[in-house]
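Listed after this line are the structures, all set down as structure tokens.
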Structure I
Amino acid sequence: MPKDTLAIVKEWHEAFDVPVVDAPSIPNERAQMRLAILEEEVAELRAAVEAGNLIEVLDALCDIQYVLDGTFLEFGLHGFKQDAMDEVHASNMSKLGADGRPLLREDGKVLKGPDFRRPDLARVLRRT
């Protein structure tokens, strides 16, 4: 049975003694490093897109997901990931216009419709 991305990244964290935090927090001593790594990986994605290199795009996307999941683990938010994603998804779906169609900016970015509601992530975190 395939493992989800959090499970495989957690396996790596444990093998390499990288922190896996149980309670939600912002680890000041490592947060800046996590941000720098994410920025580095996004820059690699940008370079791969600009070069038209699909293999490097895939590599960068996987690296971003790996670092992102590691950040969930180090910030103690891994136990909330799915519920938070479900809440953000419901919020994003509320962006549809009154006619049930998306509202788009000229460049294709989806805009907030009249029934948009912000995700209630505080509620997700309160379930501890």
Structure II
Amino acid sequence: MRKRSKFVSVIDDDESVREALPDLLRSFGLSVEAFPSAGAFLGSQALETSDGIILDVAMPGMTGPELQRELRRRNLRFPIIFVTAFADEMVRARLISDGAVGCLFKPFSDDELQNALRLASLVT
């Protein structure tokens, strides 16, 4: 019997990330859906089916950290890996202390992403 592949939601307002990152994640054996905003994700069925989230920090409307707090408020807990173009170690430390599995600075390597996915138990 074949195992179901893990399902990851990518939430990023940058269209190039929403196009490229899912292809990379699929190459790791994951199922993926990409969303342009936190609101689009919250209004989708992926809210109930995601095994993990890759989430941009800075987005128009609801930011990544605000979405993290909203998910916690709704008692929805799954691994979150933040991605950001702003390399700030203090922000990274705060996001991780608030429960994120990791925070990758763009551009990040395939290996950095895979390591974060392992920490989130999304790949072996």
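Values in this text are rule-based calculations from the coordinates and carry no lab data. What you see is a predicted model, and the numbers here were worked out from it, not measured in a lab. Cβ atoms are built from the backbone, for glycine too; each structure is taken alone.
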Taking Kirkwood radius over Cα pairs in Å, for residues 62-101 alone as the criterion, which structure among I, II has the greatest value?
I
Identify the structure, out of I, II, from whose coordinates Kirkwood radius over Cα pairs in Å was calculated to give 17.0.
I
Among I, II, considering only mean count of other Cβ atoms within 10 Å over residues 14-21, which has the greatest calculated value?
II
Read-out distance in nm of label points 7 Å out along Cα→Cβ at positions 38 and 94, computed value 2.3, structure in I, II:
I
Ranked by distance in nm of label points 7 Å out along Cα→Cβ at positions 46 and 78, the structure on top of I, II with the greatest value is I
One of I, II was used to calculate helix-only ellipticity at 222 nm (-39500 (n - 2.57) for each DSSP H run of 4 or more, over all residues; to 500), yielding -19000; that structure is I
Kirkwood radius over Cα pairs in Å, for residues 6-53 alone - structure with the largest value, from I, II
I
